[in-house]
Structure 1
Amino acid sequence: MEHQENKSYQSQWRSLLAPVRQIDSHIETAVFNPARSPFVQDYDRILFSNAFRMLARKTQVHPFASNDHVHHRQMHSLEVSSVGRSLGIMTGYFLKERNDLPDTYTPEHLGQIVQAACLAHDIGNPPFGHGGESALQDWFKDPLNNERYLSELTEAQKLDFMTFDGNAQGFRVLASLENHKDQGGLRLTFPTLASMVKYPRSSLDATKLHSSKFNFYQSEQQIFNEVFTHLGLKTETGYRRHPLSYLTEAADDICYCIIDIEDALELNIVQFNDLMSVVAPVWDRLGIDITRLDAIDSNRRKAGLIRARVIDLMIEATCNVFKTAYETIMDGVDVHVLLDHIEPDVAAYMDNARKLFFDVILKNHSKIAIEIGSYTLYKRMLDTLIPSCHQFISRQPLSFRDVQVLTLMGMNAPTEKDDLYTAYMRVIDFITGLTDRHATFLSTQLAGITQSQ
């Protein structure tokens, strides 16, 4: 049989890895210093940003956990970035073997891009995580609020609020808000921005697809279009995912599938036997000496050993899937979630992990009670902030209370040049920028409850 050469995608990767940034209203190519690439600079800009620092006091799964070993969003993001770096470098060597990696780049550069994207992947999450997302959505969906405050907006603008998504907020923080407000944000390279995008569509397009997941608001449509057009990811019908975004998503899945169980073990929500049942399908591949495991004196240390081996296995399995799906991805076909195509025993492990997460961990009563309470918290903040912003933009007389509300919003307060949509986006920016504790404290103050000195 005649040998068939691999199809070359080197020219496509040259576009996909272009180290360009938005500076104010124009695009510039970054200086490519071999000792400190633009992608390392991306990582540093994210790491030292205020938005990333706030993740240390935001819920991963368990709000207000008193156990210091339980993950918060920042620690989760750092761990995901570590896994993402390995996935990116291994993929880089695969591209090099195929001669698809452009001469300017090394496999480590792909690791740097994925590492930076992973570090930023949760940066738009609001206080109390997915519970906070739902509380925001439901406030704007309320018929009374919808009619009173959203009637002047376009359908696409309304959906940005009614289907609020932390992914879109994260893109907004990075591309518009942080550091250079309304002038390019953190000014990250386009490959890093695109590699954190799982759902390359607007809220309106997502709704048409009967999906609730999207990655950019109307306010970021222009910069999103510039990023995806410049990288060659714009299609006749919309946008396609950056190939490295599949690795960012996989790194997140790899971490939460095992680490959320480890946290639940710390909080006595699950038992060690539950963890062993979850990893049973891949146990023989972990290479753990059961005698050595039994000799370890704490479940925390046992879980740590298992977690390390599971992550190592998952990194290798994910890279194998990427290699198998590589040409399909490069030809622009959406393979949805990379880990959906993983080998059967690893898939069985992930199914076990998800079942335990959804059936047991997410149903913990303490967690549920706090999430229910977060609805009251969000309602109180939105009931205060949105009416004052509406009054301001409508050029109606402002009460003393309205003036104080706008003062409270600080740099997020709407300006004279803002329209109603932008003013509401400023409210979202203000609220999602709060930590869990700050949001709780602020809500308490707005209720007129003060602590005695």
Structure 2
Amino acid sequence: MGKYFGTDGFRGEANVNLTVTHAYKVGRFLGHYYGKDHKARIVIGKDTRRSSYMFEYSLVAGLTASGADAYLLHVTPTPSVSYVVRSEGFDCGIMISASHNPYYDNGIKIINGNGHKLEAEIENLIEEYIDCEEDNLPLAKREDIGRTVDYSMGRNRYIGYLISLATRSFKDKRVGLDLANGAASSVAKGVFDALGAKTYVINGEPNGVNINDNCGSTHMEHLQKFVVENNLDVGFAYDGDADRCLAVDNKGNIIDGDHILYVCGVYMKEKNDLANNTIVTTIMSNMGLYQALERKGIKYEKTTVGDKYVYENMMANGHSIGGEQSGHIIFSKHATTGDGILTSLKLMEVMLESKAKLSELHKDLIIFPQLLKNVKVKDKKAARNDAAVIEAIAKVEKELGTDGRVLVRESGTEPVIRVMVEAKTEELCKAKVDYIVQILKNEGHVIID
């Protein structure tokens, strides 16, 4: 990770540690970098948070000042930017979003011409330019100044692409959608309606400050209640930029990313569509998933946390499905990044083709109790490398043995240490997590709000 760019772009509180000046300079650099031998074409999408409009205009000012043309998708999911970039020949794409973070945060995600997250070496060059006291990039003049183009048709093409992937009509299926008052509000209901579903929406009225506010994939209890009370077949919840999807089955159970990988992976194996008979996971996936995959004769690989790393592994080894417990699921045949709405469609495909309820499709997956606590700290690296903390982690690992595991890692997007424990009981998980958190406090690393 660099000074500004983490595992998922440049993220921070709007006008605090991510400012309009930062956005302008990102635009200036990208317009120059991609426009050295031609007029650069760069597409921009945004989510619904208040500051997204401010950052959009700042990026456009930087891009056009460097001579690039900026194409605006307006409010749209992150995966739509990836789709438009790779299918319509743009030099790169920019998504303005802080994903599942609260409305006052925002972020700048940059997608390269292949629809992948931007290479670290280019991010490093952007950081050098941001910190440079003098603006040494040439300004475009006269007819070379860039222009802004309304490109909502790009989002519409993405919607059409999603609809084209469905294998069957969703007629008579009762589907609930929690749109998190975010980017999915511009796409998801239209897709499900077009495919014939009876679609029921909650949290689909964004106002700039209610994105992810007690809704979406980080607050599943509302969709659980909604599905049960309305006798729905399934419910899907997205995060702010709709690159994640979690689900609720017909009985009201939460279907997280591990469940989705299992259900879709088993189905793909049965259809001879699971490349290399392998699913790519991250180190956060539950032990129960690995045991269930082993029972089904399916292999798996583990990467560090981040769908960026999952996709890199998939591309390097030719795998067809991978993802994170948080709901970033990648189907490499159809996309180059996590896509929440696409994930919904793939789960619908499994249900329809198998003629089974979602609750039946995951019954053989037994998830270990797991507790994750995010601890805000003064210095992530210092906290994680503290000798007393390392000793505490080793102690917990020894006590759990083969009946559990502990994972303590630095967040790639927030100033927190994530402490996760899996064990046979919830009580044991809590005791071990609390023990490690207390050591962090004793060593003076924790910020007390």
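Just so you know, all these numbers are worked out from the coordinates, no wet-lab data involved. Since we're looking at a predicted model, the values are computed, not measured. Cβ atoms are built from the backbone, for glycine too; each structure is taken alone.
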Highest-scoring structure on Cα Rg over 2.2 N^0.38 Å, for residues 235-410 alone (candidates 1, 2) is 1
With relative contact order in percent (Cα under 8 Å, 6 or more apart) derived as 18, matching label from 1, 2: 1
Taking distance in nm of label points 7 Å out along Cα→Cβ at positions 315 and 387 for each of 1, 2, which is largest? 1
As an exercise: helix-only ellipticity at 222 nm (-39500 (n - 2.57) for each DSSP H run of 4 or more, over all residues; to 500), calculated from one structure in 1, 2, equals -18500. Which structure is it? 1
For Rg/Rh (Cα atoms, Kirkwood Rh), for residues 91-250 alone, which of 1, 2 scores largest? 2
Which structure, out of 1, 2, was mean count of other Cβ atoms within 10 Å over residues 83-90 calculated from, if the result is 19.8? 2
